[in-house]
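Derivation of every value follows stated rules applied to the coordinates shown; laboratory data play no part. Here the structure is a predicted model, which means the values were calculated and not measured. Cβ atoms are built from the backbone, for glycine too; each structure is taken alone.
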Structure P
Amino acid sequence: KGLTTWGQFIAMLFCQLTGAGSLREISYGLYSSLGKLSHIGAAAVCRSTLSYANSKRPYKLYKEFYYVLLEKFRHEIQGRLGNKFTKPVFSLDSTTISLCLRLFEWAQHRRRKGGIKFHTLLNNDTSLPEVIVETTAKTSDIKGAKGILENIPPGSIVVMDRGYNDYTLFKRLTDKGVVFVTRLKDNA
C-alpha cells in the first residue's frame with residue numbers, strides 16, 4: 001500500500017530505538033508520532049503493511065546499508081580498548097533465533113522447531129560486528145566460522161568459545177598469523 005523502503009527502515013529503526021516488541025507496538029508508536037514523521041519524509045504504517053514488507057523485501061539492502069554506515073563512522077567509534085592491546089581483538093560467537101516453522105519452513109531446525117543462526121565476528125575495539133554470516137540453526141559453529149575466516153585480518157587476536165574447538169580451524173588461523181584464545185573441550 002505504498003510503503004517505501006525508507007518508511008520500512010524508519011519503522012524498524014523506531015522498533016530498535018523504542019524496544020517495541022510487536023508490529024502493533026511499532027504501528028501504534030508511529031501513529032502517535034505523526035507530526036514528527038513528516039519531517040523525515042516518513043509516515044505511519046499499518047502493521048499488516050509492515051508485516052508484508054518485512055516478509056517480501058530482501059534483507060540484503062539493510063545488510064549493505066550497515067556496512068556503508070560501519071565504514072563511514074568506524075573512525076569515530078574506534079579506540080574503546082585504548083592502548084591495552086597492540087593487535088586488533090575480535091570475538092567470534094553465534095546466536096540462534098527461534099522462528100515459527102509454519103511461517104518459515106526453510107528454517108527447519110528440528111522436527112517441530114525452526115530457527116536461524118547468526119555467526120558474528122565482533123570487533124572489540126568498536127563493539128560492532130565486522131561480519132555476520134547467517135545460516136540455518138542446525139549449522140555447526142565450526143562450519144559457520146569458515147564463512148568468517150577470510151575476514152579476520154592477519155596478526156589479530158580472536159577470542160571464541162568451545163563451540164569453535166576444531167583443530168583444522170586452529171591450523172587455518174595459525175597459518176594466517178592469527179592468535180586465538182579458547183577453552184578446550186572436556187574430551188580434548
Structure Q
Amino acid sequence: MKLVLATRNPHKVREFGALLAPHEVGALPKEVELPPETGATFAENALEKARAAARALGVPAIADDSGIQSEALGGAPGVRSARFAGEHATDEQNLDKLLAEAPAGSALAYVCALAFVAPDGTEQLVEGRCTGTLAVQPRGSGGFGYDPAFIPDDLEGGRTMAELSPDEKDAIRGSRRSLARPRSRSPRTAG
C-alpha cells in the first residue's frame with residue numbers, strides 16, 4: 001500500500017519509512033499545504049494533518065504529532081515542543097530551555113499520536129508514550145530534538161535516547177509504541 005506521510009521533517013520521514021516497511025511511504029509534496037498545529041492535543045494536530053493530506057492527494061495519509069511533556073512544567077512543552085523556545089527555535093534552543101526550566105531527574109514523557117486517514121474518510125488514531133527522566137546535561141549524538149537529555153525508564157545504565165543504537169531506540173520510542181501497543185484507538189468513518 002502506498003501511503004503519504006504528512007510531514008516535511010526529514011527525521012520523521014526516515015523513522016516512519018523504517019517503521020512502516022514494507023509499505024511504500026512517500027513524503028508530502030511541497031505543493032500540499034498543511035494546517036497550522038493549533039490543536040490542544042497531539043491527537044487533534046495529527047488528525048488535522050492526515051485529513052488535509054488525504055483530501056489534497058486522494059491517497060491514504062499518516063500524520064503524527066509528538067513531543068515531550070515535563071511533569072515539573074505542568075506538561076509543557078507539550079504540543080509546543082517544536083516551538084518551546086520560540087516560533088523559529090532550533091532543536092538546541094528548545095533543549096536548552098527545557099534544561100534551564102526543569103530540574104535534572106524530573107519526570108518526562110515522549111508522547112506520539114499517529115493518525116491514519118483514507119480518502120473515503122476512514123480514520124484511525126493511536127497514541128504511545130515513553131517515560132523517562134531529564135538528564136543533567138545533553139549526551140550522545142544519535143538523536144535529535146530532546147533525545148540528548150531524555151533518559152528512558154525502560155533501560156538500565158542511564159543512557160540518553162541520543163546514546164542508544166537505532167534498534168534500541170526503535171524498541172522504546174513513542175512512535176514505535178503507537179504502532180505496536182496503542183493506548184487508544186478510535187476508528188471513524190465519515191458519513
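Here are a few things to note about the model shown:
- Identity of the structure behind 14.9 (criterion: mean count of other Cβ atoms within 10 Å over residues 15-22, calculated), options P, Q: Q
- Given 2.5 for distance in nm of label points 7 Å out along Cα→Cβ at positions 87 and 111, calculated: source structure among P, Q: Q
- Value -8000, calculated as helix-only ellipticity at 222 nm (-39500 (n - 2.57) for each DSSP H run of 4 or more, over all residues; to 500), assigned to which of P, Q: Q
- Value -0.92, calculated as log10 I(q)/I(0) by the Debye sum over Cα atoms at q = 0.15 Å⁻¹, for residues 23-102 alone, assigned to which of P, Q: P
- Ranked by FRET efficiency 1/(1 + (r/R0)^6) of positions 119 and 143 (r between Cβ atoms, R0 = 30 Å, to 0.05), structures P, Q are led by P, which has the greatest value.
- Each of structures P, Q was scored by relative contact order in percent (Cα under 8 Å, 6 or more apart); the highest score is held by Q.
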